[in-house]
Every structure is written in structure tokens, then in C-alpha cells.
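Asker: Next come the structures, one after another.
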Structure I
Amino acid sequence: MKRYTKTHEWIMEEQEGGPYLVGITQTALDMLGDVVYFEPSVEPDVVIGATQEVMVVESVKAASDIYAPVGGAVREFNQAVIDDPSSITADTWLFKLEVANPFAFELLSEEEET
């Protein structure tokens, strides 16, 4: 099940026991318009805190930061999306996090996010 942040990121368990996938919502994509660029702001395997910037996204309308919904270790970035930013959808993961307990933090349900 996906959980959401107020800044329009989502997180969900890739498989039982993790890692967790993180992406951005359709609302974020609608606000951005045509996405032209993604760039990681941290290196893989760096431990980050909740709400820390992990990536930058640029579109024809704006540039924005993408934040970690929860703290953890960034394990991998989705190279396919970095190589082809226009392929992003609301179901595309951007990076993987390894976390102990992601839902100990205050996150929103799908109904609350919209």
C-alpha cells in the first residue's frame, strides 16, 4: 500500500521486508508539466533523514526538490527515469530506501493525499 507526504511523494514496500520504493504523485506531475530532467542530490548508500532532499526534478514549468518521506539509506536510483525523464508516471519509482520502520512516521493515505 502506498503512503503519501504533504509534498506529494509516495512510498511503498517493494516486497515484504523492503526495500521501499519512492516516487511522486500525479498531483506533483500535473503541477510540473513536461519533465525534462532528474538528478540525484545524494550518493547511493548515504543515510538520510526524513524530509531531506534526495533528487531534483526540472520541467518546462519549474524546478523542484524531491524529499525522502522517511529516513533511511538510499540504495538505488531509477536510472531509466534519469536517462529518459519523460517516461515518468505516478507509478514510477525514483529511488529505493532501506528503512527500519517507515510507517512509524506521519504519512497520508491515498484519500488524504488528494
Structure II
Amino acid sequence: MKIIRKVGDMRHGWRGIRAVWREEWHFAYQVAAAASALFISYFLGASSFQMVLLFSMLSFALASEVINTAIEDICNKIEPAHDPTIGKIKDMAQAFVIISALPAFALFVWIVFHNLP
């Protein structure tokens, strides 16, 4: 019975992914960029280790966008009007996205230059 309940709980996560996909065009753009980076890396002959590392880093960057969206939604619910403190919180959440995406981008650039013929 616990397993069935846990599988049912995953539906909430999929609903969350769909909500981020629909509400944040940045997320859809980032998914497309991540898929492109993986395809290009594979096409250039990246090693299995490089592919796993890149996939992991890209997944973390996408997960950070989900967290950022949740924080922004909470902030908008708490204070719908412009507030400097809420703005600062949102900026920090966006900084988390940038910081998490930079290593993935750097690894992708390294893979491209390392595997160019």
C-alpha cells in the first residue's frame, strides 16, 4: 500500500513540472538548451562520464529554475504589490539559477572544444 501511495505522490511532482513548463517560458527555453547541449555533446563523441556529468549538471540547473518559480509564486502571493524586500528575495532566487547553470555551461564549452575534430 505504501508503494502505491508513493507513486500517487509523484503525480504532484509531474503537475509541478507541467505548471513550470506552462508558466515560465525560461524553463521551456532551458529544457531546449539542455537537450541541445546533450545532443551536441553526444554528436561530438563526448565520453560516457562527460555525458553523465553534463546531464547531472543540467538537471540541477533545471531543478533550480523550478525552485526559483516556486519562490517567486510564494513571494507574489505574500505581497502582490512591489516591495523592495520581495524584489531582493526574487533576485536572490534568480541568482541561484544563474550560479547553478554556469558550471553546466562551462562543462559544455569544455566538451565542445575538447572533442572538436
Structure III
Amino acid sequence: MTPQDHNKTLGFIYGLIGTLALVGVIVATALAMRKGAFSNPPSTSPSALYFLPIPLLQLLVAYGVLRTKPWARILALLFSVLYVWIFPLGTLIAIYAWWFLHTTSGKQLYVKTKA
């Protein structure tokens, strides 16, 4: 696989995880509201306020990785540290991301070139 292929794979993985996490937050909030656990509107419910930034950041990382933005490499490495604790699949994703983003060709993708 070429570095671009590895990068696309990594961006797809981050996008998939972010999408699944976002759906999970929405479903959990909807179920809690259905039970009547919140007396506040949905925009101020605890799950929406506290957990919504995580999937949105993951989707932002996926966008940045697919567009090879330099800031996305740093955020992808930070998320890979968090994924290590989600054994076994998260650990494999973290190892793959850490490995690719630390290879010479992986680093070269994210170097900002001056035009």
C-alpha cells in the first residue's frame, strides 16, 4: 500500500468511529429523554453537552487526515493514545495509526510545503 492508501484508510477509520460515537450519543440522549430523565431541552441535556464534542472532534480529525492537514496528524496521534484502552480493536487501530504517522512517508504527507 502507498502512504496515500494508508492515509485514506486511517481517515476512514477515524470517520467511522466518529460517526458511530455520534450516533451513540444521539441515541442515548433520545432514550434518556424518552424516559423523562431530563427536564431540560435536548440541547442542554448532559449527554449532549459533555459527550458531543468527542465524536465531533473525531470527525474533524477524519476530515483533516483525509485532507492531510498538519494539525490532523497531532490530533490523530492524541486520539490513538485514547484508543489504546479500548481493547482489542481500539488497540489495533491505535498501533496502526501510531505506526503509520511515525513512518518517514507518513510524516512527509503532513509536511506543509511552501508554494
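Asker: Work out which structure the value -0.30, -0.36, -0.50, -1.17 belongs to, where log10 I(q)/I(0) by the Debye sum over Cα atoms at q = 0.11, 0.12, 0.14, 0.21 Å⁻¹ was derived from one of I, II, III.
Answerer: I
Asker: Shifting gears a bit: Here helix-only ellipticity at 222 nm (-39500 (n - 2.57) for each DSSP H run of 4 or more, over all residues; to 500) has been calculated and equals -31500, so which of I, II, III was it run on?
Answerer: Source structure: II.
Only the coordinates and a few stated rules stand behind these numbers; no lab work does. Since the structure is predicted, the reported quantities are computational estimates derived from the model, not experimental observations.
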